[in-house]
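Have a look at these structures, which come just after this line.
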Structure 1
Amino acid sequence: MKITYVVMVLLALLASCRKDAEQAPGPVTAVQLSFGAGALVLNPSGYAPLTARLSFTSRQRGQLRLIVHGRHGAASDLTQQFTDDGTAHDVPIMGLYPDYANAVSVQLVNPAGQVLADTTITIQTAPLPPDMPTSLVTTAPAGSALGGDFTLVSNFSATAPQIPLIVDNYGEIRWLLDYRNLPELAQLSYDCGISRLRNGNYCFGNKATSQLYEVDVYGNIVNRWTMTGYTFHHELYEKPDGNFLATVNKIGSTHPDGSPTSEDYVVEVDRRANRVVQEWDLKQSLDENRHALEADPVDWFHGNAVLYDPSDNTIIVSGRHQGVVKLTYDNRVKWLLAPHRGWGTNHQGQNLSQLALTPLNAAGQVIADTAVVSGSANAPDFEWNWYQHSVQLMPNGDLLLFDNGANRNFIRNAPAHYSRAVVYHIDPAARTVQQVWTYGKERGEQTFSYIVSRVQYLPAVNHLMFCPGCQVPNATGTGGKVIEVDYASKQVLFEMQLTSANSFAFHRAQRESIYP
């Protein structure tokens, strides 16, 4: 009986092994992959000279894999695996080098990753457009994993149209959009720049036309939105529901005395209905007569960033000449992040001085020094934000921003300056703010940018991007820097200098993959 049982078990194991062997993929001999005439088109739109389109039908069914071979060894290769399982293939080839005979491997693979057919093609590209920035790269320390291989740069080194770039970690430009030959965007002025939508396309606003645009990786216009009664400036932000938040001018906006105002509205645009569905008039929620930082009565607020906070259905708006404010959907102030000097009452009757956040020291105690609270002095562990840009929520809800530091402590023409990336912990119930992290002060003038600039937290690697963008001193001139810092140790892991003839390298720079 026992012998019979053992035999049965052995037979079952043998059958299982035979079945596994039958199912396991055997060796595959790859064949030559070939294309017909017109399958490969470089720059098919006319606006993306470092992007090609490959469209063909294969004899075998499979998925396409592309390898753009790098100029700096195998580590610089760009590999993209597509999910187009079939015989019809239509894909972009991205990451080509300018003015270069690019070697690109095209492979057809099966679900197991085995190559069924392949070939290598050469794609010769043209030189870059004029007025592009030059890049110098410091090598990342050995063993340090960075937050990405590419950086999206909302480049300002050209006049018009402005030309966004993607730069690799070797300082090479690998993608750009050049709209010189498209009349509608030939005067493109996108201010804060472009960003990637969740669908993989890009979006930006254009000050020259005051429309909002969605474009694909080739630069083709996919959608446009018109904000009747408003003109665009600075920021375009995609909400979780797909709608846009935009900082705008309202045509005909005035103070009560009839004098004009600018850059003091935020609107929400319904992308499906193509219309404005919400308006925030910052003259109503803030104090339009506060001139503690700037005396300009027209551009009294200067909105330069906006985001949506899903935790309480509010928006957070940065005004370069005022501070940072959290607003409800009925335009009521929840808190103000700014030096306390000069706040009055808004048109809704709110006493804004009572809504200004109270600073805490590192121990969580209220800072009682009135000079620090008002902004004329700094505490060892707390400084206010000055002329800030680029607000972002951290995963835990803390607020990250780029503190430009212009006229810090109300001191104009100071002998020394510095910009910072800074993280604040805000308790909305207690209306307190505590500085919990900062980097940049130690770099001084070497990373000071009095305008523009960007910060970005990279949660996958716990790194932070600190990117001052204008008139930053570099080894070969001035422009901007892209700096990746380890959040825990504040060690610089990567630094790239972008130098431009006009000293204005970019409004924003951020880690971004080259493929959607």
Structure 2
Amino acid sequence: MKKLFLIFLILFSVVLPGFTQPITSAEIDQLVERTMKTFQVPGMAVAIVKDGKVTHSKGYGISSMKTGQKVDENTLFGIASNSKAFTAATLAILVDTKKLSWNDKVIKYIPEFRMYNSYVTEDFTIKDLLTHRSGLGLGAGDLMIWPDSTDFTIKDIIYNLRFLKQTSPFRTKFDYDNLLYMVAGEVVTRVSGTIWEQFVEEQILKPLAMSRSAASYGRLKDKSNVIDGHAMADNNLQAINRHSMAIGHCAAGGIYSSIADMSKWMIAQLDKGKYVDQHEKQLFSESAQNEMWSPQTNLPVRTDKYNSHFSAYGLGWFLTDVKGNKQVSHTGGLEGMVTQVTLFPELKLGIVVLTNQEEGAAFSSVTNTIKDSYLGLPPEDWVLRYDTINAKNLKESGELTSKIQDEINKSLKSGNSGIDQAIYEGQFQDDWLGKVKIDQVNGKLWFHATRSPQMRGEMSFYKGNTFVVKWANRSMNADAFVVFNLDTEGKAIGFQMKAISPLTDFSYDFQDLNFTRSEK
């Protein structure tokens, strides 16, 4: 659910001779090893398909710092938001069988579906669920599923959508979301009579012989070769607890797969939905794929060495042109793991990179180097390029957080300037996230979210009526401001929140919360 869905960077090219032939497996080995070392990625798996065949498929490094187990082509990773293309495909199957239409209204199948504005509710179509043009803000409501994921049911999520205010007019602006893909999965459930997780396994994974893959970690039959996610916690890399999605959430990012299995998915995609199971069969129709690969929501076009003329989101895929070739791609991110799938239909080329660390620069470095070689473009040191960008971003973020910490330390030395912490204690309620309790523990204020237990941390006075909350789980990397509102008696009656670092993942949508004091 993370910001890895799209990386907007200003790219440059080096005036060097172009690739005379596609990159070799030995060169990929060297590239991946350097990438993993530069970006501190414990394990990675890379596969290439070309002209209907797998030309490279290999695992690198270790699946977990806890076990040291080696990554191979069958090692399972959470593919995260690359699951969205599978969700679009499940709906395409229902369209092909005339069980629904892309332009059917969502309320036809989910009568209780409500958006903040009534006219949006009434006109919201199946296609709108997949195109990130709802008018909701970036990652709106993701705190119902992130960093925890089991307390909010799909029923809760559908109900709470009505509390999320529009930040732009309906169908006018791209803002990436996850919750509406979960609603799309619920449409599949209600139309087919089978939960989305079972439907995708029976209608896509099984026909393609993706035998080790499953719709979620909990549904894997064999967990003997699965990665652990890894993240930086106070500048130390560590294996972290698994983000395990509940039934009803998985359509947005739940699938676990390997490069061996994902190669089969890419080959079917590049063959217009065809696959062979004793006889040639069709997963979904060519017309359905054309719809999934057609621009639905426009995106900005950046000037770069690829001479792109358009950029858009289709149905479960990002779309652009690269040196005259159509590129169909997506990325995905969960706690401790990020992934990327890139397809070039005219070249019959597919690239998949799976990793067990949160660093998107790693998969981008590998994918772009492989891509450039097949396009015959001048070589570029993508590892150096992304490492330089990362260093700049981390330096700026570090300077900001250090400045804030200095202010906190100054306040501590002055005895918090006589702050009466008791006025901030109590129970507070947000319409969609629920209750938060703020109380004193050993003389310190602590933040406890009832329905999201990982949102628990110590609060330090910053300025005015603003505190900083540092989450006890340091791998979250999402410390936040808590800004209180006071009544005429000087007692806190509510608060709002805001992420401190600009690098905070968008799924920590603190800005969408509005807490008021609750006595219940």
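Of structures 1, 2, which gives 1.7 when distance in nm of label points 7 Å out along Cα→Cβ at positions 144 and 392 is computed from the coordinates? Corresponding structure: 1.
When volume of the Cα convex hull per residue in Å³ is computed across structures 1, 2, the figure 216 traces back to 1. Figure out for me which of the structures 1, 2 the number 17.9 belongs to, where mean count of other Cβ atoms within 10 Å over residues 152-159 was derived from the coordinates. Source structure for this number: 2. Given 1.0 as the derived value for distance in nm of label points 7 Å out along Cα→Cβ at positions 320 and 368, which of the supplied structures 1, 2 does it correspond to? This figure was derived from 2.
Ranked by relative contact order in percent (Cα under 8 Å, 6 or more apart), structures 1, 2 are topped by 2, which has the highest value.
Taking distance in nm of label points 7 Å out along Cα→Cβ at positions 480 and 504 as the criterion, the top-ranked structure out of 1, 2 is 1, with the highest value.
Looking at mean count of other Cβ atoms within 10 Å over residues 296-303 for structures 1, 2, the greatest value goes to 1.
One of 1, 2 was used to calculate helix-only ellipticity at 222 nm (-39500 (n - 2.57) for each DSSP H run of 4 or more, over all residues; to 500), giving -8000; which? Only one of 1, 2 returns -8000 for helix-only ellipticity at 222 nm (-39500 (n - 2.57) for each DSSP H run of 4 or more, over all residues; to 500), namely 2. Given a computed value of 0.30 for FRET efficiency 1/(1 + (r/R0)^6) of positions 80 and 280 (r between Cβ atoms, R0 = 35 Å, to 0.05), which structure among 1, 2 does it belong to? Among 1, 2, the structure yielding 0.30 for FRET efficiency 1/(1 + (r/R0)^6) of positions 80 and 280 (r between Cβ atoms, R0 = 35 Å, to 0.05) is 1.
Just so you know, all these numbers are worked out from the coordinates, no wet-lab data involved. Model, not experiment: these values are computed from the prediction. Cβ atoms are built from the backbone, for glycine too; each structure is taken alone.
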